[in-house]
Every structure is written in structure tokens, then in C-alpha cells.
Structure P
Amino acid sequence: MGGPDGLELPPVDRIWSSPSPRCAELAAELHERDGLPVHLDERLYELDFGRWEGIPWASIPEQELEAWGEHWRTCAPPDGETLPELEARVRAWHAELAPEDRHLLVAHAGVVRCLWVQLEGLDWPRALDRPVPHLTPFPIPGTR
């Protein structure tokens, strides 16, 4: 993963990051570079895919994928998490943000899309169609 060298940030008071290594390492590099406080928050993990975590899509049994694909908005992958569960934890995190501060989020595409659904009113299909730029700062709706 590319580091923060050359990554221009808007004015920021604090960094929020998923604890996953690919996010937390970038947040730590930004802390080292810019001295910004970093807050790791487990609510910022990507959707939990349960038994499918780390497995290529092509290796997942077709009947499991089809069953989940028919009801992906309400059902979880085996031993995983539902979209409503992801939405609840991201909503809880966002509700605790100090509105007077400027926040930088280092997180996964699912978390970003969840914020678009919750704060911009996008439906999930439209949120899934919108690209989430890699290493590109953009404003979090509902924050300064």
C-alpha cells in the first residue's frame, strides 16, 4: 500500500481509523508525518463476511453465494454480519463525532458507502455503483 508521502490533506483535527492493519498503518504514518491524533475504532471495520473472510469469491460454494445474493440487504454471509448491523455500528460511530472538529476517516469502502447511504440518502445499489477513491480525501457528510 502506498504511504502518505505527497498525500495532501485538508485541515484536520483528528484521524479515525479501522483497526485493520491496512487502515491503521496509514493512520499511524499520517500521525507520524502530521502529528494528528489517531483514534482506532472497531466500529470502522469492513462488513464481516464470516466464513468467507479472505476467501476468493470463486472459491465460495455457488449455492451459498446465490442464497446471500438474493437477500444481501438483510441476510449475513455464513457466520458474518448483515448490512443493518454494519449500518448500526457506523451510525453509532458517526453520532459520537464532535461536530466542531474536522475529522479524517481511514476506513474501508463498505464503511464509506454506509455513510453515503445514511447521510446522503443514497440507496445501497447507487452507493455500490459509486467508486470509493483510494488514498483520496473527501468530506464526510455531516461533519465540518
Structure Q
Amino acid sequence: MNRIRALAVGIFHKAERILVFEGYDPQKKETFYRPLGGEIEFGEKGNDALRREMREELGAEIIHTRFLGVLENIFVFNGEPGHEIVMVFEGRFTDQSIYQQEMLIANEDDGQQMKVFWMPLTAFAPGNAPLYPKGLLEMLKERSSEKP
């Protein structure tokens, strides 16, 4: 079914790194990275969806969420077209031990597990595995250049 999905993703910082999961598109034979988050349910606000997703995926609570912007992502994954409107937030984990771990395991709704890493933005340079959704890397670089 072709439909537009509304998603909320979270940007969590550890020094110059962000928390991302590693994905793989078998059709394109492409490894990629994406922030954690998921679909916004009907009647749910974006930041509430992100809080719920962090509880479901990592068993973690978050605080200090701040809206960064919206991205429209039109893509093909595993040969299937997709279209998403992605609300991007940043936040902090209440459990400080999350920041001490180099790799975490997150759980998907379907029971699958994902490897989650702290990666520097420089890891997503041209020619390396991309950061999705498209436009996110530029949004984060622009925001970091605006900070005093």
C-alpha cells in the first residue's frame, strides 16, 4: 500500500557523536545508518512518539526533547518505494550509562534486534555509508555551525 508515513527520530549527542542504528538494504547491497525512532501513531504528538519509541527500543527514558526540523524522505528500500515525513528532535537519556556504551542493542516491534552505535558525523562523508533520512546530515551540520 502506498502511503506517507509520519515518523519521529531522535538525535542524541555524546561529544561529537550521535546515536544511530546500522541498517542494510539487500537490494542495493548498501549499509546505512539512521537515528532511532519510529512511526507517530494517530493522535500522538511527535515528541511523545519519540519517548515511546525509546522506551520500546532501548528501555530508556528521555528528557529535554527539542524540535529541530522536518525532513521529507522519498526513497526505495529493498526494491519498495517509500515516502516519509520525519520530525527530528534532539534529547538526552536519563540513564547516563547509555553514554558509556560504545554499542547497544535495540529491539524492533517485530522482535528483530538492531546494533546501535555512537558515530561521528564525519563518518558519513561522501563515499562512506550514508546517514538517512536524506537531508539529516546537512541539517545537523548546519545546526552545529550555528552554535557559538
- Compare FRET efficiency 1/(1 + (r/R0)^6) of positions 37 and 125 (r between Cβ atoms, R0 = 30 Å, to 0.05) across structures P, Q and report the one with the greatest value. Q
- Message: If distance in nm of label points 7 Å out along Cα→Cβ at positions 101 and 117 is calculated from each of P, Q, which structure is the one that comes out at 1.6?
- Response: Q
- Note: helix-only ellipticity at 222 nm (-39500 (n - 2.57) for each DSSP H run of 4 or more, over all residues; to 500) at -10000, derived from one of structures P, Q, originates from structure P
- Origin of the value -0.71, -1.20, -1.29, where log10 I(q)/I(0) by the Debye sum over Cα atoms at q = 0.14, 0.19, 0.20 Å⁻¹ was derived from one of P, Q: P
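Read-outs throughout are calculated quantities, based only on the coordinates presented, and are distinct from any laboratory measurement. Keep in mind that this is a model prediction, so the values were computed, not measured. Cβ atoms are built from the backbone, for glycine too; each structure is taken alone.
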